[in-house]
1. Thinking of P, Q, which structure, once Rg and Dmax of the Cα atoms in Å is computed, gives back 22.0, 74?
2. Which structure, out of P, Q, was helix-only ellipticity at 222 nm (-39500 (n - 2.57) for each DSSP H run of 4 or more, over all residues; to 500) calculated from, if the result is -20500?
3. By the measure Rg/Rh (Cα atoms, Kirkwood Rh), for residues 114-225 alone, tell me the structure among P, Q with the highest figure.
4. Taking relative contact order in percent (Cα under 8 Å, 6 or more apart) from the coordinates of each of P, Q, which one would give 11?
5. Taking distance in nm of label points 7 Å out along Cα→Cβ at positions 42 and 362 for each of P, Q, which is largest?
6. Where is distance in nm of label points 7 Å out along Cα→Cβ at positions 74 and 394 largest, in which of P, Q?
7. Comparing mean count of other Cβ atoms within 10 Å over residues 218-225 across P, Q, which is largest?
8. Distance in nm of label points 7 Å out along Cα→Cβ at positions 50 and 194 was computed and gave 2.4; which structure, P, Q, did it come from?
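Values in this text are rule-based calculations from the coordinates and carry no lab data. The shown structure was predicted, so the numbers you read here are calculated from the model rather than taken from an experiment. Cβ atoms are built from the backbone, for glycine too; each structure is taken alone.
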Structure P
Amino acid sequence: MSKVYLIGAGPGDLGLFTLKGKQILETADVVIYDYLAHPDLLKFCREDAEVLYVGKKGGDHTLPQDQINALIIAKAREGKSVARLKGGDPYVFGRGGEEAEELVEAGVEFEVVPGVTSGVAAAAYAGIPVTHRDHTTSVCFITGHEDPTKEESGHNWEVYGRSSSTLVFYMGVKNLPMIAGNLMNNGRAPETPVALVRWGTRCDQQSFVSTLEHVAAEAERRKFKAPSIIIVGGVCGLHDKLAWFEKKPLLGKGVVVTRSREQASDLSALLREDGACVLEFPTIAVTPAADDEAVEKAVVALPSYDWAVFTSVNGVKCFWDHLAEFGLDARVFAGVEVGAIGPATAAALAERGIRADFVPGKFVAEQVVAGLLEKGAAGKRVLIPRAREAREVLPEDLRKAGCHVDVLPVYETRPAQSDASELRAALDEGRIHYVTFASSSTVDNFFALMPAEEMRKHSSVRFACIGPVTARTLEKYGFAPAVQPADYTIPALVAALVEDARR
């Protein structure tokens, strides 16, 4: 159905995007987005959606506003649902009101989905409440960049200068000397606290507090540029006391995640929680094994096995995908003891109704075998659903211990066809600090896409590996892991990165 949704993308932190906005992006035929809308929001779009960029950056307009309006209307008149994604809130200095008026005049149905505006969010992430009973009971949002075609300014500097309200200026960094001068000339004390917050709520957020008299010079010294919010008032004095976001241990650290796209989210979420700027660069892709017949035979024969040992989350997921195809579920494991190599694998089983009977303390073959033998697996039949290509240490060691072992390939990994241009740009700009590897295949495929000779040019980048096998594969390319957790898990990897960054 033809309809336009004016959606506020929020200030940058993906967690501040609204549920309604996400629901609309998941169904929209066309998505028209701005420069300040976080690019990761586009992951919510349908694969077949038409996605159009119309951003405006530092006066460089991909499309002028009148052409953006015409584009929105034209797409709606094609009978499509259109998501117009705008940074912050559409009606707070987002020109959403103008677009809505054009839609009304064109007879196009529309809805507005508000977003969290940066004037509130960036301040909060910098430890500044825009209202506070001890400082001010009101806040004023002001544009720092007026429409140049207006005959008269909409600013009443006399009111701003005499007011005790918190003043929040959007898009005003270029005009900061003028803003500070006008406020002081109209009664605001030169010692009034002023804060600047750049890229508020994002992983590269920066902020500082100065005074009205010195803030322009300080911003110049720190090379603060757009997009930045300017906050004026006594509440800025709370910045040092209440700041929390910029204390995150990985804030501003660029971390490359090389896991498959399906697996990357868990690691990425933990890294972002600690403030990291995550660049997902999947070097492997996971696909179900094509041999359904072999899996079906193994499922039918499950009652004859004493143990089923899952070595990865992928193994669990792909095995259950096959079960679903056969119209079966967890009940096929009745009478079979189940092992899980690692807590993530155990959690994946638990989600599907299976509580693992055995989870080793260390996730190396020797300890897995020893643990299974302690559980009475010697001489028993063991099924290992796993990747088609994998190390043979576990099944061979179990066979040496007298077990009858069948390896069942339920998935395979292959090199991902990742475009390395974004990674190269981030490396050249010095935005990458760590590259993470969770398996040997991610190492091999990473260097197939980014040759070792090229990576040696970026000597400050540190490598992080899970497990000694992955570390040895990295060393094959001439690099030593700077970070290697004692436990071979994703949470342990993140904790080790945090510790390394703090050092």
Structure Q
Amino acid sequence: MQYKNIIRILGLLVALLSVTMIPPALVSLIYRDGGGVPFLLAFLWCLITGILSWYPNRNEKGDLRAREGFLIVVLFWVVLASFSAIPLILSDTPNLSVTDAFFESFSGLTTTGATILSQIDGLPHAVLFYRQQLQWLGGMGIIVLAVAVLPMLGIGGMQLYRAETPGPVKDSKMTPRIADTAKHLWYIYLALTVCCATGYWLAGMSVFDAICHSFSTIAIGGFSTHDASMGYFNSPVINLVCVFFLIIAGVNFALHYSVVQSRSIKNYFYDPEFKIFIFIQVVLTLICFSVLMFHGTFSDADVALDQALFQSVSISTTAGFATTSFADWPTLLPILLIFASFIGGCAGSTGGGMKVVRIILLYLQGLRELNKLVHPKAVFSIKLGNKALPNRVIEAVWGFFSAYAAVFVICMLLLLSTGMDDISAFTAVAACMNNLGPGLGEVAANFSSISDFSKWVLIVAMLFGRLEIFTLLVLFTPAFWRN
């Protein structure tokens, strides 16, 4: 294991992270809210620590193997999220404990959107902007950004890309060079962010709110600058803008790239995962609308449709924005939407969950097993679109599902051991592993009331969810550490 090389890389990334402390400090200067000093101190801390880690190991260069790739990916998220907590620890407003600051930081960078904060409207603009910026940076994965930058510093990126990129097939690339792939992803990501911010501004948001919410929308994060989230604006037009860009962000970015390259939106409709993803959104919206009207939750059909559409897309894509307390809806709906978050977005999107393509493959594998019961000697292949998939991919999906369920159960049992009620424990783990944010029961509004031990358990759940289980789980196998 090339430990000195890994430390060198981490030092570079921590030094780069220091640059992200400057925009919140500038926002504080613009709004004169007095919240900029912690970010300047954090900037110096990250810069000095990064240089001290890099300089002694600056000549330790070498090709990264797969094992180093997995370790660096995990350390990227753990180290950078930890350093990102520094300004929150140093800030007087909000006055957070170390545990709360780490929870907020990890939740932001993993785009989970779970928060321990209340009275968000009264926070300094610098802190509000920083929380949104964390989600934006984490949306496509800091690793993808690092892959675009590190080749220029003499660090190969293919191993990192394979370890970070979600989906059942890890070796597909849009362009021959991995650095070009990462750059194209970020061009699309940046363009969508600008379009989203413009849409919010035209719909009636202030410039500050439009920029901040575009960060968390394209990242499918769910953080807001207001306690009432999107409900603060009370605008169906803003809700529609949010839904539109959540759906776009929930689609595989490689598919977006192919559409841009071919200049034809037909590519969307050739993709089986995209079609199922849209189908899920439509079905959830219709179910929510029907149940809300049946129970008379909203007297006006237009309002019911607006709320049903927004909450269905927001929860199922794992964004977690809110226009109303969906936990107060008829019991079927919050439970249904929480389960929908297990599906999440498409592979290669900024959404959380197990990803639509994996659910499709699990369904097709189930059908194949049923057909084998009827025709034991027949050979059935599983196809995604027109492409037959090798059994290795199906086995990997089943392995992922098993590991996901095992980690979920362990985390939930740990929460139950603290005395948390079953609904709160189940939905808290679901909210964090699916990178969703809001739960039900004790964690419906925020996570401030739960114990510190529970918060650390959920921080681990966030990492498992964001790193897609195996990337983190492989570090716990003895074989990984053998030479």
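1. Comparing all candidates, it corresponds to Q.
2. The correct label is Q.
3. Numbers: P: 0.94; Q: 1.05.
Going through P, Q one by one, Rg/Rh (Cα atoms, Kirkwood Rh), for residues 114-225 alone is largest in Q.
4. Values: P: 11; Q: 16.
Source structure for this number: P.
5. By distance in nm of label points 7 Å out along Cα→Cβ at positions 42 and 362, the leading structure of P, Q is P.
6. On the way: P: 5.5; Q: 3.1.
Answer by largest value of distance in nm of label points 7 Å out along Cα→Cβ at positions 74 and 394: P.
7. With respect to mean count of other Cβ atoms within 10 Å over residues 218-225, the highest-scoring structure among P, Q is Q.
8. Label of the source structure: Q.
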